[in-house]
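Following this line, the structures themselves.
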Structure 1
Amino acid sequence: MTALLLFLGLSDKKFLILVVGPTAVGKTALCIKLAKKFETEIISCDSRQFYREMNLGTAKPSQEELSEVPHHLVNSLSIHEEYDVRKFETDALKISEDLFQRKNVVIVTGGSGLFADALTEGMDEIPTVDPEIREQIIGEYEKNGLEWLQEQIANLDPDYYSQVDRQNPQRLMRALEVIRGTGARFSSFRKKAKADRPFQTIKIGLNRDREELYQRIDLRMDQMIREGLFEEAQALFEYRNLNALQTVGYSEIFGFLEGKYDREEAVRLLKRNSRRYAKRQLTWFRRDEAIRWFHPDQESDIFSWIANQMGPNPLSLATQL
């Protein structure tokens with residue numbers, strides 16, 4: 001009898017286990033083990049893995065991993081579809097509601113902090129801004145480029161700049177339009193009270209020593225390249241201006257394909273920007289004091305901590321998981 005059979009029917013208490021951490025840290029492997037232990041399913045909150053056309057560059061779970069446990073929202077969209085964090089919040093809440101009809105536990109994982117927060121805590125109310133301001137900013141961005149946009153946010157809202165995906169011009173422009181339209185920092189609108197949810201969230205963060213993590217990132221990038229990352233980016237090149245493709249793993253290769261630098265420089269940028277992306281992910285997650293941090297190899301400690309968070313009833317998992 002597995003630990004999960006200690007559930008006597010469906011409990012009134014529902015648990016959402018959120019597993020976060022930087023790219024390449026090892027979230028997928030742990031979540032599959034957790035899902036099997038709890039006989040449940042996984043919801044992705046990795047905004048880069050939603051898109052069917054983007055595979056190698058987003059480090060999606062392999063087909064074998066996807067077949068081991070049902071995954072929701074992976075490969076759920078086309079890069080040609082408009083999608084944002086509010087739509088994700090609606091979709092992920094509906095999926096979790098459906099799963100909780102027959103499960104006591106749902107696993108959620110990903111490296112997109114904004115999307116994880118939307119599901120567990122709710123969205124912030126960002127004020128509506130005059131569309132003319134956005135049109136003006138788009139024109140300035142097209143004239144001055146991404147570096148100018150990054151400098152604007154770094155100077156006007158350093159808190160948000162330390163957390164945002166700096167390679168994503170859509171998010172940077174959204175922040176700048178709110179700053180210009182309200183006269184206040186974009187980050188000041190992102191501190192509202194936590195929304196009520198019909199489940200208890202257990203937050204787990206995975207991390208490794210920086211040298212170990214960066215080595216894994218470099219090795220993963222080498223593997224992606226061997227498996228055809230440049231060829232995948234080439235096939236997507238004509239769509240490079242779509243919002244979904246404004247991300248680490250593709251932008252660097254698009255620059256190479258545009259003749260801005262050679263292949264060796266593209267590889268260097270891929271690795272450097274992936275390490276920087278991991279650093280920004282950690283910056284975002286570390287601000288949440290509810291996250292309990294572990295090394296991915298500390299599986300028994302992770303399982304015991306989850307059991308303690310669930311309490312003595314209806315589970316007694318500490319010695320079972």
Structure 2
Amino acid sequence: MQPGLLLVNLGSPASPQTQDVKTYLKTFLSDQNVIEMPPAIWQPLLRGIILPMRAWRSATFYRDSWLPQGSPLIVNSQAIQRLVQTELPTWDVQLAMTYGDPAIDQTMTAMHARGDTDIVLLPLFPQYTQSTHAGIQQQAQATGISFKFITHFYDQPIYQDLLADQIQRCYDQHHYDAIIMSYHSIPTAMVHHGDPYQQQCDATTQAICERLSPTARAKVMTAYQSKFGPMPWLKPYLKNELMSLVEMGKRNVLIATPSFVVDCLETLEEDYVQNYQTFKASGGDRLDLVPPMNDDTTFSQFLAHLASQQLAVTTHA
């Protein structure tokens with residue numbers, strides 16, 4: 001009998017082949033926590049237009065970023081799992097994905113069968129939003145197994161110090177005209193319905209700015225990336241901001257991605273390739289990214305501390 005920690009990330013196709021990507025996207029985009037449009041309207045669009053057009057294109061992006069060991073998101077998440085397990089030798093530390101394998105319900109059931117008496121669920125998303133966290137909670141609750149849920153960690157001083165230090169170190173290496181804090185966007189309708197994500201993103205940026213040097217702090221701006229579909233999403237969009245910066249003569253830009261803790265399609269393909277090409281084609285000179293946490297041991301130590309703290313609070317509550 002031991003405590004258990006289940007780290008959860010979004011998920012990935014089983015392979016970068018078109019059929020596997022289509023299967024993954026169908027599952028992901030059928031979740032009403034992600035797409036709130038009524039299924040009777042959304043599903044015909046998804047199956048008849050979006051999947052046939054998007055699956056093959058997304059598959060090319062996955063192939064470009066795929067690692068010999070597999071999906072970058074899963075490989076990097078597995079590295080975090082191993083490091084956190086080292087930090088918590090008396091715990092059972094596992095990894096699951098909201099969509100795809102390893103599945104949340106199967107992983108939790110196996111943990112419970114091994115005798116994990118207290119299971120802490122820790123989504124690897126610093127800020128809370130319905131589109132990431134609600135699906136995790138629902139899948140976990142469906143198992144009937146008791147668990148403690150960590151809703152966010154953007155406001156943890158240790159995490160803020162770590163993120164700010166990474167950004168400052170990258171900034172100090174070159175003369176940048178702007179630092180963009182680029183978050184994964186969500187539909188504006190979710191924010192209007194009370195989702196706290198935008199507020200938590202703003203609070204993240206503010207906390208990081210307070211920890212940067214005055215010179216770096218003055219160059220920080222916020223943008224959103226990875227918009228999907230025709231509906232309005234949180235703005236300003238990263239790609240548009242990059243082009244605008246070049247027009248203003250700001251041709252050396254540093255991007256930080258505080259909503260991503262591991263390298264994935266959004267950082268490796270969308271930012272390093274697509275946004276880089278847009279920036280260069282617009283006349284930009286230098287575009288660099290602050291690497292996500294990935295296998296940073298200090299970050300894994302923080303996650304281990306966060307889980308232990310959560311268990312202690314709920315045990316003695």
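The numbers here are math on the coordinates, done by the rules we state, and not lab data. Just so it is clear, the structure is predicted and the values come from calculations on it, not from any experiment. Cβ atoms are built from the backbone, for glycine too; each structure is taken alone.
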Candidates 1, 2; relative contact order in percent (Cα under 8 Å, 6 or more apart) computed = 27; producing structure is 1
Work out the source of 3.1 here, i.e. which of 1, 2 gives that when distance in nm of label points 7 Å out along Cα→Cβ at positions 60 and 188 is computed. 2
Ranked by FRET efficiency 1/(1 + (r/R0)^6) of positions 100 and 284 (r between Cβ atoms, R0 = 25 Å, to 0.05), the structure on top of 1, 2 with the greatest value is 1
Consider the structures 1, 2: one of them gives 15.6 for mean count of other Cβ atoms within 10 Å over residues 108-115 as calculated from the coordinates. Say which. 2
Once distance in nm of label points 7 Å out along Cα→Cβ at positions 124 and 212 is calculated for every structure in 1, 2, which label goes with the largest value? 1
Kindly point out which one of 1, 2 the value 0.00 was derived from, the read-out being FRET efficiency 1/(1 + (r/R0)^6) of positions 44 and 172 (r between Cβ atoms, R0 = 25 Å, to 0.05). 2
So distance in nm of label points 7 Å out along Cα→Cβ at positions 52 and 156, computed for just one structure, reads 4.6; which one of 1, 2 is that? 2
